[in-house]
Each structure stands twice: as structure tokens, then as C-alpha cells.
Structure P
Amino acid sequence: MKENQCIRVFAAQQQIERCQQRVEQVSPSVTGLSNALGLAGNEVRLNILFLLDEEAELCVCDLSDILGMKISAISQHLRKLKDGKIVQTKKIGQTVFYRLSPEYAGLFRPFFAMIADNKTIAVS
């Protein structure tokens, strides 16, 4: 296997250092975004987030009925989203309602708008 080799004549050392500093500065944001996108990258969880955005809040039973899945499976997905702080909970009596965290709503809404408009993303 051939090793990658750079063919540039001169390295732009200032640019490299500037970019390294910038990556270091934004590292916490990149980590947070990466984690959020990783959690939302599951089709079931993305459906849950989309529904929570559209309906404001839903309980586990609602999501179970809508998605045709067992409550235990939905609960596992919601637990991951809650642990990632992507969803928040509100308890009324014995029922726990889930809603999209405001911090993440702005991140996901452009994607949800595409979904709502039934615009497909071409995957090669």
C-alpha cells in the first residue's frame, strides 16, 4: 500500500499554526456537535426528534403508538437522547413527557424543515 505524500514545495507554517489554534479553540463545540449528530444519526431517534419538534411534546406511549415500536425500545432511545441533553422531560402525574431541548432545536430545525417538505437528500 502506498503512503500518502505531500507534493507541496513550501509549507504555509503560519496558516498551519493558525488553523491548529482555531481547531483547539472550537474543540468543545465540535465535540458537542459531533455527539448530538451521532445521537440523531439513528433513524428511530431522528424520527423521535422530528416528532417532538412538530408536536412540542409527547410521552413514551404516544411515540410507541406512532412508530409502531415497543415502549421499552422507545424508552432506550429516549434515554440516550436525554443523557445527551437533546431532549428534556416534564412529569405530569405518572406520565413523563419529552420535548426537544431549546439548545438543540436550532441545530436540528433546518433538517426537520427538509423532512417536513419531503425533500430527499441524494445519497450516492
Structure Q
Amino acid sequence: MTLRTSSGDAVEAGWQKVRADGRVRPELLEAAYAEPRLRQLFPWTGMGELHFSRCTEQRWTWDIPYIQPVAGGSYWVSGPLRSQTVGPAETVGEAVTMVWERLPVGCGPAFLGTPEELAAHEAMQAQLNG
């Protein structure tokens, strides 16, 4: 049996990792972390983008919009899928707001595990809640 940390510990470690890797603008990381609804999600980066997952282990979920940097200091919010667009944001605060306004219903603290484990957990909860 594998000993796991708590979801909160794993999420906080994720935030520390994205801060340390230097791929995302520091002001974006700080603004997203300051928003409690985003701080409870698992952050990950790709191509300078800041993504959020409802689970702590890879393959992360793709059901939350993400923030891309744009030249000149502004941002673009896309997603949740790469083929979907939310729109431009002039400020980091505007970009963060655009994401949390589009969080999935019932989006709470990140689940400690994989997307498959999250789906199984949600299916079991749905059965229990009838």
C-alpha cells in the first residue's frame, strides 16, 4: 500500500513546483494563488500557460479554462479544451476572474489521485446520493 499525502499537501506542492519552474509569469501565479477557488486546484504549466486540474496526478483533468500570456503583458483565456476560446484579458485579475467564473459545478478541492480515480469517485458519490 502506498502512503499518500493529503490533497491539500499535494496541491500546495504543485503550486511550489510551478513557482520554481519559472515557466509562468510570477504575477499570474500570485493572482491565481490569491483566489481561493483556484488555489484549491492542482496547477500545472505548459508553454507558459497556467492550467488547473481537479485531480493531483497525471493525466490532469481538462475541464477548467486556462490562462495564456500574450505579448505586451496581457492574457488570453482558453479552454477548457485547446479548441475552445474564452477571450482576451487586459489584466491578470481579469484573466483569473474569467477562469473561476467558469469552474465546473461542484468544483471543490483537488482530488488526490488520477482523473480515472476521480471519475470513479464521482460515480460512486452520484450513486450514493441517488
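Structure notes:
- Origin of the derived value 1.7 (distance in nm of label points 7 Å out along Cα→Cβ at positions 79 and 111; candidates P, Q): Q
- When mean projected area of the Cα convex hull in nm², for residues 23-70 alone is computed for each of P, Q, the one that comes out at 3.3 is Q.
- Mean projected area of the Cα convex hull in nm² derived as 8.7 - corresponding label from P, Q: Q
- Value -11500, calculated as helix-only ellipticity at 222 nm (-39500 (n - 2.57) for each DSSP H run of 4 or more, over all residues; to 500), assigned to which of P, Q: Q
- Mean count of other Cβ atoms within 10 Å over residues 63-70 derived as 14.4 - corresponding label from P, Q: P
Rule-based calculations on the coordinates, nothing more; no lab input. Bear in mind that the values here come from a model prediction, so they are computed numbers and not experimental data. Cβ atoms are built from the backbone, for glycine too; each structure is taken alone.
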